[in-house]
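Each in structure tokens, the structures are laid out below.
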Structure I
Amino acid sequence: MVVNGREQLTCSTLVRAIGDRLRIQPLRNLPVTRDLAVDMQPFFAAYKRVLPNFTPKDDLDPNDFYRIPHDSKEWKNLSHQPQCIDCGACYSACTLVTLHPRYVGPMALHRALNLIVDPRDKARAVRLDLVAGEAGAFRCHTLGNCREACPRGISPTYSIERLKRLAVAGWIKGLFGRLFGP
């Protein structure tokens with residue numbers, strides 16, 4: 001990734017590929033508390049704004065695990081990317097987080113997608129409205145810095161693009177519902 005005309009290396013870069021000079025800096029977009037340590041509070045505050053907790057549907061049996069068959073449409077709709085480790089690398093690499101402090105950031109949007117496409121979660125509509133707003137998915141310019149920075153190989157860019165498609169599809173469905181009735 002190139003930032004301000006200089007190549008920036010991420011935590012997935014092999015040290016032997018860099019040479020004998022190594023520059024280590026704290027995560028960007030977060031307040032530095034000391035040396036390389038940053039205050040992660042803004043990162044997790046943005047994360048909380050997308051309702052990141054699973055909210056089970058009322059008809060789910062709390063004593064039985066809801067299985068999703070691998071050959072089902074539900075399974076195909078899920079996001080099958082690796083599990084995020086909440087390291088903040090994508091948030092640090094995101095230019096939009098730097099420019100727009102209200103933007104929730106790539107990790108929060110990736111988590112929102114995971115819950116929005118989960119057929120067991122009942123907060124889909126509320127969550128989709130939250131991420132389709134001014135500080136959500138449509139704020140992203142899909143530069144891909146988040147994808148390059150992720151040590152797990154997750155593509156928040158893919159998740160954000162999928163959220164945009166889901167939001168537009170919801171708007172169109174709502175429009176036709178209002179025009180032509182239920």
Structure II
Amino acid sequence: MSRRASAARYARALFDVAIQESDPNAAERDLAGFADLVQRNQDLTRTFANPVVSATAKRAVVQQLLDQSPPAATPVAKLLLLLASRGRLELVPDILDTYRERLMEHRQVIEAEVTTAAPLPPERISELQERLAKITGRTVTMTTRIDRGIIGGVVTRIGSTVYDGSVATQLAKVREKLSER
């Protein structure tokens with residue numbers, strides 16, 4: 001089974017348990033905190049990635065970290081100890097990514113990436129966000145970026161769907177139609 005598929009299974013299980021037994025937002029926060037701690041500490045990263053370090057030793061390190069930090073949501077603590085026992089702590093960042101996707105789906109939130117040729121004023125961003133929310137029926141979180149190459153207009157990406165209203169694309173379509181004649 002691929003790393004991503006394994007992480008997805010763990011994330012799905014964690015999410016299901018967090019929904020039933022605790023707060024899924026707290027579980028996300030605790031899992032993110034652990035992932036961040038490991039990423040920032042090179043000694044932890046090396047220890048968890050080292051195949052010479054036994055699963056028992058890794059589990060003891062995780063238990064010590066859990067004991068020293070604010071109490072983690074029970075499902076997260078159990079998952080981290082299980083991953084340590086199985087030598088799978090390297091999956092935590094992928095589990096976190098997948099868990100966040102499931103949490104956003106549960107909250108009915110989607111991410112949109114909006115690209116424009118020039119910065120948009122805040123009121124235009126709010127208006128666009130409201131329109132996207134109306135179209136999708138979900139809450140929209142937006143990131144904006146500037147790409148002068150689109151000349152003008154807006155390109156919006158929501159998941160794998162792209163709404164391309166850029167001047168560059170319109171010009172390419174006109175060029176294509178003219179070349180057909």
Structure III
Amino acid sequence: MFPELKTDRLILRKILSEDRLIIFKGLSNEKVIKYYDISFKNLEDVQIQMDWFEEIQNNETGIWWGIAFKNSKELIGACGFNDCQKEHKKIEIGAWLLPEYWGKGIICEAINNIIEYAFDTMGIHRIEGIVETNNIKCKKLLDKLNFVYEGTLKDAEIKNGQYISLSCYSKINLI
């Protein structure tokens with residue numbers, strides 16, 4: 001059974017096959033994918049992402065939720081966890097949101113909810129946020145969510161033929 005989560009405004013629900021168009025709309029949008037590892041050129045390619053959502057849940061290496069307003073249920077973004085290492089009780093967090101919903105506190109509201117789920121239900125001790133060093137908005141969000149900046153991984157990945165550095169943040173369950 002997929003864990004559906006709710007906030008005052010939002011419902012975080014399982015991503016369904018009928019959400020493919022919204023997933024494509026988000027993950028083909030230049031503003032959304034500027035600092036994201038994924039980009040889709042056509043709707044058929046979205047199946048790779050849909051299969052990944054299922055795979056990480058089935059393998060218990062992660063879980064991603066679709067973000068929707070309670071009154072519409074149409075996705076406006078997604079958030080979740082991947083790279084779960086059960087033996088170390090740690091996981092990596094990620095999220096994206098359609099640009100027309102930016103600046104409304106939606107992603108912060110959704111992420112606070114899944115952090116609580118990770119700590120209280122999944123038994124996670126450490127949540128990691130790994131972001132491109134130039135992604136100032138995401139770094140500010142992690143600061144707002146009380147993640148601790150741990151350092152920079154210099155030239156850690158290659159993107160578009162160029163080395164990029166990654167900023168590493170963490171949030172520890174202190175209970």
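Every read-out reported here was derived from the displayed coordinates using simple, explicitly stated rules and does not represent laboratory data. Because the structure is predicted, anything quoted here is derived from the model rather than measured.
For which of I, II, III does helix-only ellipticity at 222 nm (-39500 (n - 2.57) for each DSSP H run of 4 or more, over all residues; to 500), calculated from the coordinates, equal -11000? The structure behind it is I. One of I, II, III was used to compute P(r) over Cα pairs in 5 Å bins from 0, in percent, and the answer was 1, 8, 14, 17, 18, 14, 11, 7, 5, 3, 1, 0, 0, 0. Which one was it? The read-out comes from structure I.
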